[in-house]
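Since every read-out is calculated from the coordinates, none of them should be taken as a lab result. For clarity, every value in this text was computed on a predicted model and none was experimentally measured. Cβ atoms are built from the backbone, for glycine too; each structure is taken alone.
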Structure 1
Amino acid sequence: MTTLAAYRTMIEEEYQEGSSASTTIKDRFINQAYAKLYALTGNTKEYSTTTAASQLEYVLPTDFLSIKHVEWNDTRLYPVSTSWAYAQDDDWRRTTGTPSFYLVEGDRLRLVPVDSAGSKTLKIWYYGAPTSLSATTDEPDLPATCDDAIVAYACWKIARRLKDWAAAAEFERSWERGYFQARRDLSTSVRERPEQVEDHYRW
């Protein structure tokens, strides 16, 4: 596996001008590439909490990206949109009962209807952001075939900062090739995309 320190060295070897970039800048772009590639893996995390009677919303984990599956009291809930919810009930945000659906608004999850009983287990399987690489020995949770793409992305972003447009264009093409190759390699997880219907307007 490739460490954070190794990525820094690879960037400097691939793009000599990149050695002028600080470690902070290199690490920022390495982690950006890592997050973009990690999202293709389909790796899920599980979060569990206990509901409270009439609680209107639940805060999602800080590394939350999107939802795969939600269960309340061992019963699957299904995603809906705010427009659907309003079509069923103008006061859906406060109507209580036995939840059958859920809705995501930013970093909050709402049960529809609102849980009237409370003390039930709410389980959320979600796609989460990876833990950023920070220590020199940290390694990404990705196959080694993604290394070239990570380096190309970082070099691209550094070249843009340096206004080295020719190099930036070349590294951007390398990143795109690496990204699409990773997407093909991880195609199984790509087919299992999130089920949630998000509220982009946050009404």
Structure 2
Amino acid sequence: MLALISKLVLFLTLSTGLIKFKYLKTWHEKIFLVYLLFVFINEIIVRFKLRNENFTFYVNYNLYDILTFSFFIFWIYKMVTYKKAVLFAGLLYFACLCFSLYKESFFNGFLNVNVFTGTIIILILVVVYYIDLLKSRLAINFLSLPEFWVVTGLLVFNIGYLPILILIHANIETAIDTNMEMFILNLLLYGSFIKAFLCYKPQN
């Protein structure tokens, strides 16, 4: 039931983006919709695979993680003035990804090194964005900035996701209901994305 609700919220997020598409001016704003479409299609495929024992879902989740981390590193790069800091973080992530692909199985298991490093790097880049925002004139009306809500959603999600990763890695995830935790985090993430799309309005 929780998984179904999460997918409905994701669909609502994508639908909101499509409704607001005509107000998206730059290509990196429009490509955000392409990313959400990929996420939605990937979730549908995973749902199908979970019902069929002949398929595994590792490839889908690993591909999702790689594309998600790569996309948001690039997306934040386009948002901030600290280009070198984000570029360094991107190169560090790429190095960790290569190590993860070398040491772990892309097809038969999760890329744990990739997920841990990607999550931490995104959190660091969120801080970079906030510092950049505070030093700009846009800080006066930050609540009207779509990118502020996207980054805030990333902050909330990854802060909550990192402890879950640690618990799972330590094999003590049964101490909490990780399904409920992920459900809440996804609601907060997609809710922030919806708020970001709602910030786009006709130009007077």
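For FRET efficiency 1/(1 + (r/R0)^6) of positions 50 and 74 (r between Cβ atoms, R0 = 30 Å, to 0.05), which structure out of 1, 2 has the highest calculated value?
Values: 1: 1.00; 2: 0.50.
Largest one: structure 1.
Can you say which of 1, 2 returns 126 when volume of the Cα convex hull per residue in Å³ is computed?
Numbers: 1: 138; 2: 126.
The read-out was computed on structure 2.
Once relative contact order in percent (Cα under 8 Å, 6 or more apart) is calculated for every structure in 1, 2, which label goes with the largest value?
Numbers: 1: 33; 2: 27.
Result for relative contact order in percent (Cα under 8 Å, 6 or more apart) over 1, 2: largest is 1.
Could you tell me which structure in 1, 2 was used to calculate helix-only ellipticity at 222 nm (-39500 (n - 2.57) for each DSSP H run of 4 or more, over all residues; to 500) as -26000?
Details: 1: -11500; 2: -26000.
Structure 2 accounts for this read-out.
Of structures 1, 2, which gives 14.9 when mean count of other Cβ atoms within 10 Å over residues 26-33 is computed from the coordinates?
Working: 1: 21.0; 2: 14.9.
This value belongs to structure 2.
Quick check: 2.2 is what I get for distance in nm of label points 7 Å out along Cα→Cβ at positions 42 and 98, calculated from one of 1, 2. Which structure matches?
Numbers: 1: 3.3; 2: 2.2.
Only structure 2 yields this read-out.
Which structure, out of 1, 2, was distance in nm of label points 7 Å out along Cα→Cβ at positions 90 and 138 derived from, given a value of 1.7? It would help to have the intermediate numbers written out before the result.
Numbers: 1: 5.1; 2: 1.7.
It traces back to 2.
Any idea which of 1, 2 comes out highest on distance in nm of label points 7 Å out along Cα→Cβ at positions 10 and 154?
Working: 1: 0.8; 2: 1.9.
Structure 2 gives the largest value of distance in nm of label points 7 Å out along Cα→Cβ at positions 10 and 154 among 1, 2.
Compute distance in nm of label points 7 Å out along Cα→Cβ at positions 18 and 170 for each of 1, 2 and report the one that scores greatest.
Of structures 1, 2, the maximum of distance in nm of label points 7 Å out along Cα→Cβ at positions 18 and 170 occurs in 2.
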